[in-house]
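Structures are listed in the sections that come next.
Taken together, the values in this text are just the output of simple stated rules run on the coordinates, not laboratory data. Worth saying up front: this structure is predicted, and the values here are computed from it rather than measured. Cβ atoms are built from the backbone, for glycine too; each structure is taken alone.
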Structure P
Amino acid sequence: MIWPATFSARLESWHQLRDRTQNFSIESALTEINSWWFCAPWRPYYLHWDDQHTWPDPWQLLSDDVYCEVARGLGILYTIKLMERSDLAPVDLVLTQEGTNLVLVAKEKYILNWEPDSVVNTIQEVKIKRQYQQHPII
């Protein structure tokens, strides 16, 4: 996939992603969502955990078009949240003790924002340093 160049094209592509994956199996939906966000142009240090109160909403994130690891994880979280699929809940963006920004889905059963074309299905415990939950976002 080529990342859409304009805000309206990104918005349309993001909408199509949510529609397309709405009835996919859990793993297929999560893999597709994760892969879509990994196509976003990466730039370091756009968002920081200390500034959660100023993090953009999903539309502002797509408009700004700047994606560090935290912003990409936030985009993944917003995508899953807006789908309103109970089988994908809960979903949290976390900063691990090791400094990795991950999206944990279905009580840490699935881990996104780790690799571009895969979703980690694990039972390993993730050591969380900071957490941003889905509930207060939108």
Structure Q
Amino acid sequence: MEQSDGELVVTVRAKSMPELRKKLLAILGETETESEANVSEEDFPDSIKSVFSDYQERTHGAAMLTVLQEKHKGKENAVASTELAKEMIARFPHLFKGKILSEISRGNVFSGNGLLKRKLIQIDFQKYEDSEDEYRMYWVKP
């Protein structure tokens, strides 16, 4: 922390927006309320809690599974990762508060692989129109 010409200069390094927010609040002497820091159990439907027993430790995956079950049943309703991330933010604003869209979309890869191994979701790959690269499409069986 520096002070020069009547200005205060603070450099804060963080690996994510939630970490940055927490550090800034600590500098200001404020604390988050527990309801802001954590997503309550009521945010996840009972159907998710019953099939995804460790949902509290894997909230990203639980949010992903919730949105897929609510909006993307059947292969014809498959969704790309970025669109899924937007829907996850809309459905769980407190869980993803301070995170950027690309961060959530990248997290879908890891959570998606875990959910696929448990046979809770399906993943297909589609080619981009202008390249040989592929992107993921997520959905759940009806």
Structure R
Amino acid sequence: MEEPEYDYKDMSPVQVEQKLRYLHDQLGTSTEELRKARQAELEAQLALTGAKARATLSPACPKVARGGCTVAERNAWVQLAIQNEDQAYETAKVMRQAATDYVKTVRDQLAAVQSIGASVREAYRAIGVQR
């Protein structure tokens, strides 16, 4: 559904209804996108956890020893080994947060248009115009 374009101060009850229907559709779409983003974040987190465990247990992973490799050096090696999975997880978190923000924005817009609709209906009632 294409978004109707109106000047909010001049909306008719029909235009308010159209805008509400559009925002209702957008809420459904944005909620589904949020569900997908949450699933992608979970999958990225699981991939990161697995990659970190595999890197830590890898025979190539430096072993911490007195006079040898430090914990910080081992951790840096592991971090380098999992940097792709770490980046994918961080990206998935940002995408999920963006989807969350969009759902909230659509809800806020829906509430605002509902308020405008109540005002428009009252104004039409006050001057005796039926919808």
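Below are the figures for this structure:
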item: Answer label among P, Q, R for the case where mean count of other Cβ atoms within 10 Å over residues 63-70, calculated from the coordinates, equals 9.5; result: R
item: Structure responsible for 2.5, with distance in nm of label points 7 Å out along Cα→Cβ at positions 71 and 111 calculated and labels P, Q, R on offer; result: P
item: Kirkwood radius over Cα pairs in Å - structure with the largest value, from P, Q, R; result: R
